[in-house]
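Asks: Take a look at the structures listed below.
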Structure 1
Amino acid sequence: MDPVLTTKFIGELLGSFTLIALGCGINMNLTLKKSYGEGNTSSVTGPLAWGFAVAMAVIVSSPFDTGGHFNPAVTIGQWAAGVFPKEWILTYLTAQFIGCFLGALAVSFIYKGHLDQTASEPAKLLGVYATNASIRENKIQNFSSELLATFFLILIGLCMGANHAGVIIENSTGIPQFTHSVVGFGSLGAIPAGFMIFAIGMAFGGITGWSLNPARDLMPRLVHQILPLKGKGDSDWGYGIVYASIAPMIGCLLAAGIYLIIKPYFG
């Protein structure tokens, strides 16, 4: 592999691992029986904690200058918006899926005793890994919620990265048209990135748990599927594919389209 892509791969893998190890760890701490965090039902806790998990993942990946995607929707959205090279897509997506899988696997080992204690509640056992809708019957609203939440994630990231009065990165990619002004999620900085996730979670988290990210949902869901968890029940792949994966990918493409329309206003 090209040395530049190797560096990007490592950074995205470590960032994705950090995101899920912390994120699913947050879910397990707040949900599983016998955990000191069990029962913390504040509406702020989950979104705020996940926001900080994203911020920590951005920090971990920053030495590798990846832009801190950790999310196929971010990678594809930036490519569709013309600010990310197509030659890097496969490398980024591979790192994201592997990192998210390993993160979920690691935190499962740490919380094994608590997962065993929660064997009588299969919904909780799946919920600490993957997202789900609070009202399953509202299929159109659930799909729209994930689409719109991801739309805002990508559009806000693109706008902040393209704002020349704000934060922008200068990055040499070796690809002529991408030698400068490469917009990346990490270009927002760790704290703004975390607050963006917090705001989106507070707005839409109550509907579907705001996946925003196929790798974030599908890889922990796969860990739930393959581990011999007591009383775990079904892994609900239909929901994960349609609502937590397809909807975010449509949202990212719509955001890229809007960005291309408004891009001239950034000068």
Structure 2
Amino acid sequence: MERARLSVVMIAKNEAELIADCLRSADWADEIIVLDSGSTDDTVAIAERHGAKVFTHTQWEGFGKQRQQAQRYASGDYIFMIDADERITPPLRQAIESVLENPQPHRVYSCARRNLFLTRFMRHSGWYPDRVIRLYANAGYHYNDNLVHESLDYRDATVCRLDGDLLHLTCRDFFVFQRKQLGYAEEWSRQRFQAGKRCGLFSATAHGLGAFLKTWVLRAGFLDGKPGLLLAFVNAQYTFNKYAALWALARQQKAKHHDDESHLSGHL
């Protein structure tokens, strides 16, 4: 059986600091596709220097649809979806190569991520093995439409585990990480609000507390030491922000509706 061709696919914006190492870890692929969403730094130039095929799509409709658009440019039989802050380790490359040598129908493949939090690759706290589905047949599968926390729509395919880890430089800078978390919380809350979901402020607080206990106790975050404790607080904060934002959107809508009614009654 002929070896399947691999397209490593990435969406990116202003990733000049990270993208070079990511591309070097994937330079053995048959092609690398980078879909840029409007970088103002050297992201595009760096990607081109490393042999990537670079395209631009600035009409942002969320992470899911952006990944769908990026995949449309790929010509490989298989897709490996990656982010600029991730690196393919040699054992993971070997596992991917094995799949390409013997492709199987109706299968998608997950890999374990080793997530960096400040100075440590976490081993607990729900951050490892953190399996994510990244390798799949180009013709059969694509990402869903989620604005954030998008995932592969693999339907009834069998999920197989790849050996080797994907390194993820999740949090190298605490403030940058917090700003990203706040952005994710905003997109999550807007998506849920548009779907008709609502939340009380007490529920938001309970969700935040639950996230702390899940990270620190159930997921053994205490074994990750001080970084584990900090991460438990960060997860609690992020979870609270998501649900509090959902609560706030409903309050804003109610207030606007009340103002509109008052304005209308004033003209009667």
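Asks: Starting from the value 31, 20, 16: which structure in 1, 2 was semi-axes √(5λ) of the Cα gyration tensor in Å calculated from?
Replies: Numbers: 1: 31, 20, 16; 2: 36, 24, 18.
Computing semi-axes √(5λ) of the Cα gyration tensor in Å on every structure in 1, 2 gives 31, 20, 16 only for 1.
Asks: Quick check on the output: 0.60 is FRET efficiency 1/(1 + (r/R0)^6) of positions 9 and 209 (r between Cβ atoms, R0 = 41 Å, to 0.05), derived from one of 1, 2. Which one produced it?
Replies: Numbers: 1: 0.90; 2: 0.60.
Source structure for this number: 2.
Asks: Related question: With relative contact order in percent (Cα under 8 Å, 6 or more apart) coming out at 18, pick the structure among 1, 2 it was computed from.
Replies: Going through each structure in turn, the value belongs to 2.
Asks: Identify which of structures 1, 2 gives the largest calculated value of FRET efficiency 1/(1 + (r/R0)^6) of positions 73 and 241 (r between Cβ atoms, R0 = 25 Å, to 0.05).
Replies: Result for FRET efficiency 1/(1 + (r/R0)^6) of positions 73 and 241 (r between Cβ atoms, R0 = 25 Å, to 0.05) over 1, 2: largest is 1.
Asks: Here mean count of other Cβ atoms within 10 Å over residues 137-144 was calculated and came to 13.9; which of the structures 1, 2 was it taken from?
Replies: Of the options listed, only 1 reproduces it.
Asks: Here is a follow-up. Of the structures labelled 1, 2, one was used to calculate helix-only ellipticity at 222 nm (-39500 (n - 2.57) for each DSSP H run of 4 or more, over all residues; to 500), giving -20500. Name it.
Replies: 1
Asks: Identify the structure, out of 1, 2, from whose coordinates distance in nm of label points 7 Å out along Cα→Cβ at positions 17 and 193 was calculated to give 3.0.
Replies: Going label by label, the one that fits is 2.
Laboratory data are not the source of any read-out in this text; all were calculated from the coordinates shown. Quantities reported herein were computed from a predicted structural model and do not represent experimental measurements. Cβ atoms are built from the backbone, for glycine too; each structure is taken alone.
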